Structure P
Amino acid sequence: MADDKKEMVNMALDALDRLLRMFQVERIVYLLLTAVSFVMLLFAGYQLIADRAMDTTAMVAVFGSTGLVTASSARVSHFFHRAFTLVEGLIQGLSKHE
């Protein structure tokens, strides 16, 4: 019985590893978008402070970059949530069989 559990855990961890590798490019793209958006946000903040004026261009830069940071961060968080839910389900299933 213990060998079956170890095998199930190893299979789930292997599946999680494959899943993480399969979507690695997507995660990198989202993380790069987040970094670029954060730099845009810092630049927009600098422009607002340096110019001491708030115009439409500055507001679009602020709201656009914060929206992009939010969207890309949410996608990365959602992906990791689903991946770890897989492991959580396996652990709960194993704990019920004891």
Structure Q
Amino acid sequence: MLKLQVEGKAHQVEPFLYDLRQRPQIALHQEHVKEVSDDNQICVTCEVDLQPSRRLKIVHLRTQDGGEIRMPLLDVIHAEIEEGKTILAGKAFDIFSG
């Protein structure tokens, strides 16, 4: 387990930690937040558990006619950009490509 400390303005630190939480291979534990100054600066300390076995995910997409498309992706990041709309990003590979 690793210890991570992030310090900066709250509006920058919080989105950074949110992005880390979206990665399936990273688990954040025991977050401790303290205010550093009156200038909206915060310091967040947390323990990070790297789980490399969770890098590969199979994304299942359903077609309009009921079919299913399966895509293996590495390092998948999913984010809901607005209610009902989700973006998926990841790395695809083809072992047979030359």
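Values quoted throughout were computed directly from the atomic coordinates according to the rules given, and no laboratory measurement underlies them. Remember, it's a predicted structure, so these values are computed and weren't measured experimentally. Cβ atoms are built from the backbone, for glycine too; each structure is taken alone.
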Between structures P, Q, where is distance in nm of label points 7 Å out along Cα→Cβ at positions 39 and 63 highest? Q
Given that relative contact order in percent (Cα under 8 Å, 6 or more apart), derived from a single structure, equals 41, which label among P, Q identifies that structure? P
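Looking at structures P, Q, which one was mean projected area of the Cα convex hull in nm², for residues 31-86 alone calculated from, given that it came out as 3.8? Can you show the working numbers first?
On the way: P: 3.8; Q: 6.8.
Comparing all candidates, it corresponds to P.
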Out of P, Q, which one gives -33000 for helix-only ellipticity at 222 nm (-39500 (n - 2.57) for each DSSP H run of 4 or more, over all residues; to 500) as computed from the coordinates? P
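Where is FRET efficiency 1/(1 + (r/R0)^6) of positions 47 and 79 (r between Cβ atoms, R0 = 35 Å, to 0.05) largest, in which of P, Q?
Details: P: 0.60; Q: 0.90.
Biggest value here belongs to Q.
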